[in-house]
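These notes open a run of structures that come right after.
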Structure 1
Amino acid sequence: MDSPASTDRSSGVVAVLAAAGIVAALMQTLVVPLIGDLPQILDTTSSNASWVITITLLVGSVATPVTGRLGDLLGKRRMLLFCAVPLVLGSVTCALATSLVPMIVGRGLQGLGVGMVPLGISALRELVPPQKLGSSIALMSATMGIGGALGLPIAALVIQNTSWRALFWGCAVLSVLIGVLIWRLIPATPPLAAGGRFDFVGAIGLGVGLVSLLLAVSKGAVWGWGSASILGLFAAAVIVLLAWGWWELRTADPLVDLRVTARRQVLLTNAASVVVGFSMYAQSLIVPQLMQLPEATGYGLGQSMLSMGLWMAPGGLVMMAISPLGAKLSAARGPKVTLVVGALIVALGYGSSMVLMGTAWGLMLVVAICGAGTGFAYGAMPALIMSAVPPSETGSANSFNTLMRSVGTSVAAAVVGVVLAQMSVSVGGGHTIPTESGFRTGLLIGCGVALVAAAIAAAIPGRKPAPTTVEVDEPVAEKV
């Protein structure tokens, strides 16, 4: 049995890592309240200003598997400290920016911090007692959703009451604080893949392939899905990612061990992660618009940006509160069951929107239900991954799983954008707004996708209900 002092230390480790994950995730939604003002602030066009959001997604997606593998090779604590540096530099760069280019550079640096989440999940395996591992992983995994949900109201509140630059100065201070806490309170984690070499060719190949894919998905609606640019990007993504896969199967120290990811449990968990990422993100694109459209439309609720953020904040809080319950369910029945239950709860949230979307209270309940389901699902996925890969690959495996969620959110943005654009009406002055039917269709798509996630999760091989202990990984390591 662990001593009280040991328990206190592990609680501090979990608190610091969770705070780091939340701060890193805040960067994803930080500038959403600013997006309408960015063209004026940066003296640019609306199309160019959208890169302030897009660049963070692209850099984060590319950096996540790279930092995960480096965590295996160099140690998780070292890479956590490394990720804190660009968070600070990026926040300061944005705070001082007076034009588009430095703002994009700063936002790109902030995107590097997203790697803290999978690194933290992997570090918990080495730093937390077995009996606390399940709940700690669930909380750490949920920080992506928690930070994203809390980012909107916090950013709106700061921008409404102070200068927008204060938002980024605050992020810089938080990032410095997180770096200091990691340095002081997180014990050193020895490399678990010592002696291995970093796969530079694989990192470049994956980066080029992901940028091509995600850029095509995120910009398709703006540039035109049938345009030469978008079709060229999709073609490049397919060619480069196929070549990358060929290389990864033949190199001695791959960035991502595709043979491990091809195991049925890992493969299906990653597939479910893409679909869960889609279903989680769709409502976060639809509900804010419903909240803020004028009441004169007959279905909009006329809320301000700040009010909208506050109505949606309970989703993140519910996600945080539900993660320990998800860990208990995983311990009792296995993380596969938890993932299935989480996906079904998300589907229930979307289904309930058909009768609850007429009021702010109703939409808050929809967001809270979806948040509860996401909390269950996000906590189960890393448990499934870590019980199926050797300890020396937990960093890269968790990072790849996080990447799959990001791919899901990107596809959700594209699909929901197309649906709302196609089902919209003109309101004069060249402006269009989505119709009520468009919103309902988008929500029903989210419901259907969540059910698909539950079906994929149900196909994951059954395992003993115990990824709360490191023992479950030892047979896997021996087999490998």
Structure 2
Amino acid sequence: MPTRRKRPQPDPALDEKPDPIVAALRGGSIDSEPPADEVHKGETTGEAPTGTPVAGRSTLAAAIKGGPFGLLQILGPGLITGASDDDPSGIGTYSQVGSQFGYGFLWTALFTFPLMVAVQESCARIALHTGVGLGTSLRRKFPTWLVGIAILALLAANTINVGADIGAVAAGGQLLTSGGHKTGGIPAIWLVVPVTVTLLFLQLQVTYSVIFRLFKFLTLALLTYVVGAFIAHPQLLELLKATVIPHFAFSRPFITALVAILGTTISPYLFFWQASSEVDEMKAAGGTTEEERRGISRTELRAARSDVVVGMAFSQIVMYSIILTTAAVLNAHHITNIQTAQQAAAALKQVAGSFAFVLFSLGIIGTGLLAIPILAASGAYAVKEFFGVRGGLADKARYRPFFYGVLALGMLGGLAMNFVGIDPIKALFATAVINGLVAPPLLILITLLGSDRKVMGEHTSRRLGKTFGWLATAVMTAAALALALLTVRGAV
């Protein structure tokens, strides 16, 4: 990696402290940190624990040079954030929006793309320049109580999202084992515990890069929606108008759908995951101390920006294709309210025929198995950074019980949600709405942080980035307030 410019040593009082649980078990203090090779899980895969490559990020140009397998690899470590943005919550939201409103929300794919890039690039920039995670940087700049409230909201949203995604994976498993029928197969409620236990075990024992290698090719099933978008043969003029001309209606269903789309594309958990991925990559590349990680070169910044742009572009292509396909197949045939996984899978019948349920099941299972660990881990990173303690996916659980305890609580909380009788398809849409309500306060803090010269020096967000960052904040805030207003008005 390019040589980093050295920055002044940070205040020792702000350095990461030993794990508080380990300290308590050892009489209130830890005299010395165990050797790194003893603490770390010991993988030598050439990847950071969050799945990003140690010596740089995969870009489109590099992938093309590798031929077909190189293009498949572009769905690998460097684009985890973009791929995970199309999690089961996203699939459920886009499917419901396409079936209910037809082409009415296609414009949001183009509109949200620069907003997503600006936000995620800002998170990456902050981490690369400061050498610490987003939670730590926010805690150092803003009042502790304010950051604490924001992280609590993030944890709540993540736990609900984990629960909905676990339910969706289980529903996909039932659909797969039933042969696409409404009845039969392994009941979804029987699968939620095995899914949770398996993912929790993997997170305790291996890093996310291993999880990603295990499950990433299942997500290729989502590309079927891209094929479906071409096979649907929509009227080009109508499609072009819906893509570039925003359509708006001040009604509760429309605003709810808009908040859900914004919440599942500009998701709070991705803010912390992006920053933590950058920090873990720097650690894996040899930046063991904060001083060694601080500062950023132009080459690194360009690489990070390129990675974010390609990742978000992939995410939006899939989003656009899901909305288009479900609109052309379901809405056009007056199926406007998706209630079951079977109905959602029906959008793929024009591509896969009777095997549509297989592709839908694999897609939602694959994205769920990738996104659930990210959701749980991003909350754990935010909390441990807030309290300034050590921990991460690269470390063994017995040395970092605080980090993994927070992660496990998020997983188990999500699991518990599935025993209260919530329909998984409806839950996916609801989690997107919740993320849309949680994101605006965090966006304000992140945009202010990325613009602060005292923190970022000469590497503050560029004017265009700040413009889109504030635009994302304003749009999501306005949509959340409009939804609250319409909800109160409807309740009166």
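Each value in this text was obtained by applying a stated rule to the coordinates, not by laboratory testing. Remember, it's a predicted structure, so these values are computed and weren't measured experimentally. Cβ atoms are built from the backbone, for glycine too; each structure is taken alone.
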Report summary line: distance in nm of label points 7 Å out along Cα→Cβ at positions 25 and 369: greatest across 1, 2 for structure 2
Query raised in the report: When relative contact order in percent (Cα under 8 Å, 6 or more apart) is calculated for each of the structures 1, 2, which structure yields the highest value?
Result: 2
Report summary line: Value -22000, calculated as helix-only ellipticity at 222 nm (-39500 (n - 2.57) for each DSSP H run of 4 or more, over all residues; to 500) from one of 1, 2, is from structure 2
